[in-house]
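Following are the structures in question.
All of the numbers you see were taken from the coordinates with simple rules; none came from a lab. Every value quoted in this text rests on a predicted model; they were computed, and no experiment measured them. Cβ atoms are built from the backbone, for glycine too; each structure is taken alone.
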Structure I
Amino acid sequence: MRRASVSIDVSLEEPLERYLAHQEVKPPLAALFQTALLEFLRSRGYVAPSSPLKITPAPRGSGEIDISQRHDEYLAGS
């Protein structure tokens, strides 16, 4: 991981502090900057957009009625 020092403009200090004050669990500043940079690069086409999770439900009458409870076993192939 590349390390970088970041200076925060005085105009961003107060909004940043307000954001952090509203968080139940305050994220580390490094995580905030990584997320912001990722979104910036994604919006300009340098990072591929994340694809949504696609789940295909079993056909009606597949014979399995407990998949929501035993999903780990089914995914493991047991």
Structure II
Amino acid sequence: MDTKVRLREFLQALLAEYGEGPDFEDDDSLVLSGLLDSQAVLRIVVFLEDEFGLDLAAHGFDQNEFDSLTGIMGIIGRE
């Protein structure tokens, strides 16, 4: 499955857990807008590490990079 598709599906499921609808654009704010919280960001980090083998603890990260699908794809591409 395509990386972006898999990530979108994960974010849609996460949004559903927070009572939000599944539709969002690639650049829509997910965290700063209040749709997701810092706990959700931690879940995204764990997902990225498990699903794509990233080691974000070794490189650190800025929570703002997790604000949109585009930002998260940038993290994946960089690691």
Structure III
Amino acid sequence: MELFIMILVLLALIGVSNVINRQLPSLPVPLIQIALGSAITFLPSGVHLPLEPELFFLLFIAPLLYNDGKHTPRSEL
């Protein structure tokens, strides 16, 4: 259950980063997300969640690869 709540918090932070990006379009979204992610680590939650490699691949690497593949020009491929 703790893992599910942390994933929901991270998804909420992605939404917050999009709102901040609309207010400050000069800042790149990855920098905003890094800042929000490092800011949330300073909150005292008392939850320690070990991140398993399979879960990391599923939640982060697979969507990033899909997004890059979707936006790759076919003529350059």
From the coordinates of one of I, II, III, helix-only ellipticity at 222 nm (-39500 (n - 2.57) for each DSSP H run of 4 or more, over all residues; to 500) came out at -17000; that one is structure II
Any idea which of I, II, III comes out highest on distance in nm of label points 7 Å out along Cα→Cβ at positions 31 and 63? I
Given a value of 84 for volume of the Cα convex hull per residue in Å³, calculated from one of I, II, III, which structure does it belong to? II
